[in-house]
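FYI, it's all coordinate maths here, none of it is from the lab. Just so it is clear, the model here is predicted, and its values are computed rather than measured.
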Structure P
Amino acid sequence: MPFVLPSLPYDRSALQPHMSAKTLDLHHGKHHKAYLDKVNGWIDEKGLDGLSLVEIVHFAKQRGDRALFNNAAQAWNHGFFWQCLAPGGTHPSEALASKIHATFGTTERMLGKLKEAAATHFASGWAWLVLEGGSLRVTSYHDADTPIAHDGVKPVLTLDLWEHAYYMDYRNEREKFAEAVLGHLIDWDFVERNLDGEGAARADQEQEALVGAG
């Protein structure tokens, strides 16, 4: 019962010029798929049959299975990231803006903290806007680490900081990539939905029955 690569919620060329179709072909079609393929290859070997993607992340963390954790968490992170984006972006509602302003003063200040987190994060990882203790917080995690692996931390918005996310379009200028995505591509409607603390479920996946399986 393998996991299937979820379709993007927009056409591969829809995020241009800020994110090219070539990048999405590589990032979604190759890297995201490879993480799921790795997890699928371990379903029988590691006793994962019937577990959702989020459950596998927790299973791997509890057992100290770094390889399984890295691939399952990366698959989940990517599924969440795609939903954070929308062609042309949207605008924060008054309710979302009020929540952001309560912590950061302005939306621009919050975005500035996310850009700073992206620019200063060493090596690969993810920049995050999360809910923790009912309040919004900007943070970053290294490699495949993810909010769903940490008690009390709820995902709200993310930005991929791995080189495959931006190198084809921005070369080594990660800060320009962060500025372009945060300034032009964020789906604030999706971000607002995640204020309910249920963001983990929005990128969760169930295993799918094989066609023709008894």
Structure Q
Amino acid sequence: MTTNYYDNNARDYFDSTAGVDMEPLYERFLPYVPIGGTILDAGCGSGRDTKAFLHRGYVVTAMDASAEMAHLASAYTGLRVHHLPFEEMEFASAFDAIWASASLLHVPRSSMHAVLERLIAALQPGGICYMSFKLGDGERTEGGRYFNDQNEVTLSEALSGFPNISIVEMWATKDRRPDLSDLIWLNCILRKSNIGQDRYRAAR
């Protein structure tokens, strides 16, 4: 259902999101990533963030479950964007960081643990994952899309089943689009264990 929505509305969604200024969120995320490190943009949408990371010199792999969004993002970034849903990811210790901005919120709660397992497996030891959800509690369908809303308690519970990760930061922000500034997002950065910390502050 949700993938069909993005396939059918890809151009409108691209036009409404590609120009959004995400700099404050990059400033929270990128200091944890090695200079020139590898980033997976998981659910890249328009390719806005992929393009920003490429411009900063990172090595980026981008994926999206919507074939139409992947096509538009490829054209926008000049990078081949993989048409790939979370449930089919098979990366193993491949990335220094994962950026999952407003993408995991479309994963049903019944599938969340399995998807998180795949994301964590894709991180190198010591790697960082950023994720964001609409702030709330529960599952809902709105305008042809499924949403899995989270708050600090529910997201902490979802992550508690993974002993090899720790929550680094969790905070709320307003939507970066001026016409949706009343919408609140829950942001989270987590770290996969088993490596020293100094390398991941190299960008400061």
Structure R
Amino acid sequence: MDIHQLKLAAMATFCYVIGDQATRTCGLIDPAFETDRILAFVQSKDFRVTHVINTHCHADHTAGNAAVIAATGARLLIHRQDAGRLGKLFNSAFSRVLGGRGSPRPDVLLQDGDIINIGQSALQVLHTPGHTPGCICLYADANVFTGDTLFVGAVGRTDLPGGSLDVLLESLKKKLITLPPETIVWPGHDYGETPSSTIGREMQTNPYITDFILDR
């Protein structure tokens, strides 16, 4: 599995290209902005986009769905609890403000434990609500793509509709800090000192884990 982290200009959002060498196919996690740049990068690697995966429904992670899908015919995947929010008026309007478009309807509704096969590579869905009800992380080969559930040294905000700090902390406790400590954390935004981390490092340095989970 090839992993490529692309930092997008708007809101320091990360898009991830998950490539499968055997089939030259790839999935895009949260292709929110700069879709021409993302698609040019994919083409430079000789990949074909088959999946667009949203870690959650917010426009800063979904505004590029329509453009990528129109260009590639890829299938759109999102957790079932966030699927209905993709087409909401506010989300569509915010997408346009950010330079994108309202998202098309998803093709696949995900739930906890699902396996997403990209060629011969596989991503496991971890349902991690708290930032939104349908937030997910994606785990594969000692890597976890955490969207807005876990950042480097922080977590996603929980003061938006559907958010809950208590629920998010429970997600961290049950789904993320139980992963092997060497697991690489690939966050949804570049809000930390480094663009990636590990579960072990976050358990030592992230105050939301050290103060609110491990200290209790």
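Brief remarks on what is shown
- For helix-only ellipticity at 222 nm (-39500 (n - 2.57) for each DSSP H run of 4 or more, over all residues; to 500) computed as -13000, the structure of P, Q, R it came from: P
- Winner on relative contact order in percent (Cα under 8 Å, 6 or more apart) once structures P, Q, R are ranked, highest first: P
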